[in-house]
Structures are given as structure tokens and as C-alpha cells.
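Quick heads-up: structures coming right below.
Each reported figure results from applying straightforward, stated rules to the coordinates on display, with no laboratory input. Fair warning: this is a prediction, and the values are worked out from it, not measured in the lab. Cβ atoms are built from the backbone, for glycine too; each structure is taken alone.
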Structure P
Amino acid sequence: MTKYIYKGEEISHTRFITICQMAGIMGGRKKSHYQKLVEMAEQGNEKAADILGNLEVKKVFESINLDIEEVADFIEEQGLSFVCNDKMQVEASEGDFVKLIERFPQLDYVEL
């Protein structure tokens, strides 16, 4: 889970996205709003740099109780495809992620 602290106040993910969108910063399938924010700040976008300067992002890892063999069996039985890229990020089609989250909702928004 990710916590966003903007100007000293904890805000929701939805509020973070709204702040980005109001500044013309749009994430999407290829890059998250945060990745786009950082990219635009690095390119000299003043609005993006201002938001980034007032933003603190904290990753909160929660322990989940889940049988990894049960998850692996489900992935195999359903013919889902997940791969780990060179940045150690899990990649899959949106449909495969949706099926996995529907079966194991505790994985939703867990940093893998």
C-alpha cells in the first residue's frame, strides 16, 4: 500500500491522482501518475516539480496470510501468464490480473 503525504497532510490515492490531473499530469497503462509526475518534473515542468516538492510517498507493506501453492495452482489451472521483468516487476495482461484479484482479493494493491 502507498501512503501519500501532500503539504504535510495524508491524502488518498484518488486525491493524489486528482492533484496530478489538475496539473495536466496523466498516468495510464504504461506509466503510473507518480512515474509521470517524476518524469515531467525532471523535464522541467514547474507544476510537476512543485507537486513533487510538496509530496512524500511512503510504501507500507502489509503482511497477508496466503498459501502460495494455492495461488500457483490457480494460475496454472486458469492458464494465466505472469512474468517478472528486468526491474523485478510483475507483468501480465489486465485480464489475468483481474482474474487473480477476483480469486484472491487480499492481493489487490499489495506491493509485489
Structure Q
Amino acid sequence: MKKSMTDYLYALSENDYDDLYDIMSKKYRKFIRIYWLLKDYTENIIMLQYKEKSEKDKLKITASFSGIDVNDVAENLKLRITDSDEIDIHVHDKKIDISIHISEKDI
């Protein structure tokens, strides 16, 4: 995967127009936050998956990694989260689940 926002967006939406629209119109700020959290690990990401698409104020994704210790990545991500961020990070296998809760207005 490349290090561009466009590549992240296409990976998460899996080229599905409805998912692409949902992310861009209802979850854009959350998407940007996930991008900035993960971009330094782009070379190690082998899959991004958009989860629980129905919740408007929450963006949940799963990122799968190879060639890197997922626990180290999760710890680094947690260090980058500020107190004002509503971000949950959970590790399982070689995957990290990230959930971001930010209220956004509809376009």
C-alpha cells in the first residue's frame, strides 16, 4: 500500500462507492485521524478493513500487519493519542482494531 490518503481511502472502502461516500461525507475527520496515526506504518500494513459501517459518529477499522511487532505498533499509537481523543486500540493476532468517536455534521 502507498502512503497516500487516497490509497488508504480506497483500501478501507474496498472500491465500494457507498462505503467511500459514507467515509467522505460522514466520517472524514475520523478517517484523517486514522490516516495520521497509521501512515508511518504503511509499508507494514497488508490490509485495512472498514468495520461497523452503521454508526455515524464512530469509525472502526482493522489493520493487519507483517514484518513488525503489532504490540509495539499499538503502544506507539497509544502514545500519540491525546486526552481529548476518543480512540480505542485493541490488539489481536497480527491485527489492530482502532475505533474513533468524533461527532460530525452531515454534508
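Structure notes:
- Structure responsible for 1.4, with distance in nm of label points 7 Å out along Cα→Cβ at positions 8 and 40 calculated and labels P, Q on offer: Q
- Test item: volume of the Cα convex hull per residue in Å³ calculated as 90, pick one of P, Q: Q
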